[in-house]
1. Of the structures I, II, report the one carrying the highest value of distance in nm of label points 7 Å out along Cα→Cβ at positions 80 and 112.
2. From I, II, which structure was log10 I(q)/I(0) by the Debye sum over Cα atoms at q = 0.16, 0.23 Å⁻¹, for residues 128-199 alone = -0.84, -1.18 calculated on?
3. Where is distance in nm of label points 7 Å out along Cα→Cβ at positions 32 and 264 largest, in which of I, II?
4. Output the label of whichever structure in I, II has the greatest value of relative contact order in percent (Cα under 8 Å, 6 or more apart).
5. One of I, II was used to calculate helix-only ellipticity at 222 nm (-39500 (n - 2.57) for each DSSP H run of 4 or more, over all residues; to 500), giving -16500; which?
6. Here distance in nm of label points 7 Å out along Cα→Cβ at positions 40 and 240 was calculated and came to 3.7; which of the structures I, II was it taken from?
Structure I
Amino acid sequence: MEVGFRGHQLIFNTRLAGRAMSWQYQGVELLGAAGKDPVEFGFYPMVPWAGRLENNSICVNGELSEQDVNYQGWALHGVSFDRPASSWNVIESEDCTTFIARQSITDWSSILDITFTWNIRAHSLETIIQVTPRSEVPINVVVGWHPWFRKSLSVGSPAQLHIADAKILTKSGSLPTGELVDFDNNRGPLDDALIVPNRVVTIDWPGALQLRVTNSHRWFVIYTGHGDLICVEPQTGAPNSLNGPFSESVIACHKSEPARMKTQWVLKTFNDLPVAPGAQLHH
């Protein structure tokens, strides 16, 4: 399903949670694919957890609940991203086109009603995830978005990341330890969780576009390990935080108090960007 506003268009697949399969801004495609597995392409939601889980399990009411392995030996990125939306609709207004997809997860520890909202404006995208359990008993969740961006667009130079004053979680194997160290923008390749105090991560494609990602929460995961792709994943909490480290980042939601994450994705062409003294922009 193609949905857009002026020169800004996305194509959604309602059979896969209403994920974006294509994101074009002024004719330039931003998204790519690392493979054919649902984990590996497009721009999709992660609900009710994001990232990997220790022992592929979640602690629920003091007991471990084993989750299904879905990718390379891991129960990865929740259970929402490869399931169909139950309903969807498009709302058009003078300054925005909105795509809304809805989904219910009925085979988890609680039944979850999920709404994914995409507000498409001329030069920005606003995404909202809302998770509402049907139970009044609080349910712990972590949610996020997982876009696969192209490192090189059809124009301009390869992507450059800019993240200010962040802390990176150290890892033991593939899981974070809970220890934080200073983040260096020159560090790489990355497959790491970060605390970003100003909640902003910027991708520059010099000579082409800038994408400024502002999240309602301070957590991001950054993946640069693929040769052609880069992932900037805003999240409400740390990977595996449902089981321990940074458990304070978990959202305890219930029927009358849903979990919610809002993310702004603001796009500019390099013609619109301020030029630093002595710098040259290629158009």
Structure II
Amino acid sequence: MPHDKARRISFIKGIGHWTENKSLTIDGCIILQCTSGNADILINSRHHILSSGHIAVLTFDIVAVPLKISSDFSLRAILMNFDLAQDLFFSVTSNRLWDFLYATPVFDPASEFRIIYDRWFDFVDILHSSSLDNIRESVVSKELENFFLITDENICRYQAPSSPELSKNRGWALAIEFYGLLNRYYSTHHDVAYYARLLNITPNYLNIISRRYSGVTAKEQINMLITLVVKNMLETTSLSIKDIATRLNYEDSSYLCRVFRKRTGMSPMEYRNKSNTDSDT
């Protein structure tokens, strides 16, 4: 999803530049509402279905890849650059909100909140297309704060964890913290022991809680994320496999190739050639 680098906020409608199996570009934060159709989107190695009326909050520290997009899929979205997103995040202090959005970046609002979100997007669209150049960004920024207040209230009323123990469960908290650490350090650290040490638990226990809450081990989570990142580099850059390996702190590029082949069934070069062929057709 490209946007004008000179602007801190952009508003788009339609399908944008969403393409199946192509990673989304998220410089800061994207807040979107699906207006029709549906999309199967992989976010940090977890599948989410984005359907009409659903809301998604996608931040710069995640990898999001649309896998399947229906022919009638459409959305409207607000795109923020990194600086504005950071300012906004610091102004929103609800831990409940951030825990929810990290675990559930795509959510279906309660019925009464669907109407509120509809009106909110309508209003931001009007503001963004208005001639109020001098104050537009300031007003929209305030509305973005309102979005998070609305979302926090929606969570509080209707979308708290189904089990009261879930939010207090140490295993769940550790799993969420692991996902955050992985998104921060995946380009430099690929071993489970490193993340276990940061969490002050054993690698075996980290694998257990990762499998419990995501369905795969911690090592599989690492390799899934690395594969998504490599795919994005193969599709969007001309970097050699050796250069990609260097950027991701792999001393042995052949090991990275084995990880990639195990996840995709093809070598990085085969994937790049296929991606180039698909984009030409």
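Just so it is clear, none of the values below were taken in a lab; they were calculated from the coordinates. Bear in mind that the values here come from a model prediction, so they are computed numbers and not experimental data. Cβ atoms are built from the backbone, for glycine too; each structure is taken alone.
1. With respect to distance in nm of label points 7 Å out along Cα→Cβ at positions 80 and 112, the highest-scoring structure among I, II is II.
2. The value was obtained from structure I.
3. Largest value of distance in nm of label points 7 Å out along Cα→Cβ at positions 32 and 264: I.
4. Numbers: I: 18; II: 15.
Largest value of relative contact order in percent (Cα under 8 Å, 6 or more apart): I.
5. II
6. Going label by label, the one that fits is II.
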